[in-house]
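Chemist: For reference, the structures are reproduced in the following blocks.
Here, each number is a calculation from the coordinates, and none is a lab measurement. The shown structure was predicted, so the numbers you read here are calculated from the model rather than taken from an experiment. Cβ atoms are built from the backbone, for glycine too; each structure is taken alone.
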Structure 1
């Protein structure tokens with residue numbers, strides 16, 4: 001696990017942008033944290049990093065459940081807040097995206113159980129002040145362990 005503190009929205013977006021540059025088709029990123037902890041700001045940065053045009057409005061798909069963005073790779077942004085678990089995900093056919101030709105960013109991924117891919121990057125957001133957030137990165141599988149390593153190596157330069 002690697003952990004850092006983001007002291008502003010701009011820092012959170014910049015961190016997302018760095019991750020977005022690393023993502024490849026088939027990548028799965030689980031975003032976990034309470035409302036208001038910075039998950040959507042992070043996704044906005046990831047979208048920039050994968051080349052989604054800056055004039056595209058990147059918002060949380062709380063009511064639509066999924067937003068798709070076109071960049072160097074497709075970006076699938078899910079919000080599972082209103083779902084109740086794996087059966088809802090199966091009924092909606094989301095697993096086709098989870099193993100598809102784009103990268104998946106899933107807010108409220110803790111609502112997944114069996115549908116959570118065994119190899120993934122889990123990012124946990126926690127509020128630790130009015131404007132600061134603790135962000136913890138857990139890579140499961142060699143691809144995601146490397147992403148976390150490279151992400152923090154790049155930040156230290």
Structure 2
């Protein structure tokens with residue numbers, strides 16, 4: 001359905017939670033190294049529960065390696081607090097890549113500057129500076145699903161009937 005890309009994630013439970021979300025949406029999770037934890041970390045798997053074994057997971061050695069395989073284009077969305085374009089104003093399509101930076105530093109600022117038109121943000125009150133990564137991924141990805149729900153609904157119903 002979608003490709004969720006975590007660039008240099010640092011907190012294992014966030015990644016585990018996002019992995020669980022990806023399994024439930026039929027999304028692929030891309031992790032871009034360096035990671036702030038070992039992928040076999042107990043905290044990652046505990047947050048992902050028994051979903052982790054079903055996760056469509058791709059691990060990239062670097063952001064450059066990811067970009068070489070998947071250049072930023074019209075099917076790429078860059079989640080950041082450094083834009084005014086709201087995520088619900090973006091047009092999502094099946095197969096899109098939605099990129100999120102690390103919990104500590106976000107996405108590379110030069111990438112954001114070079115691709116301003118691909119940047120999206122979640123509105124927040126004046127006293128907050130950011131949301132938890134797992135929450136952010138959920139908010140944006142479920143908007144992408146809302147925009148593409150008919151195809152997802154048919155796949156989900158078909159899979160449930162076959163079980």
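Chemist: Where is distance in nm of label points 7 Å out along Cα→Cβ at positions 21 and 69 largest, in which of 1, 2?
Modeler: 2
Chemist: Follow-up question, since we're still on this one. Matching task: -9500 is the computed value of helix-only ellipticity at 222 nm (-39500 (n - 2.57) for each DSSP H run of 4 or more, over all residues; to 500). Pick the structure from 1, 2.
Modeler: Numbers: 1: -9500; 2: -11500.
Computed on structure 1.
Chemist: Rank structures 1, 2 by volume of the Cα convex hull per residue in Å³, for residues 61-108 alone and report only the one at the top, that is, the highest.
Modeler: Working: 1: 64; 2: 97.
Looking at the calculated values, the largest one is 2.
Chemist: Can you say which of 1, 2 returns 0.95 when Cα Rg over 2.2 N^0.38 Å is computed? Kindly include the intermediate steps, with their values, before the conclusion.
Modeler: Details: 1: 0.95; 2: 1.01.
This value belongs to structure 1.
Chemist: 1, 2: which one has distance in nm of label points 7 Å out along Cα→Cβ at positions 13 and 101, as calculated, at 2.4? Spell out each step's value before the answer.
Modeler: Values: 1: 3.1; 2: 2.4.
Of the structures listed, the value fits 2.
Chemist: So if we calculate relative contact order in percent (Cα under 8 Å, 6 or more apart) for every structure here (1, 2), which label has the highest result?
Modeler: Looking at the calculated values, the largest one is 1.
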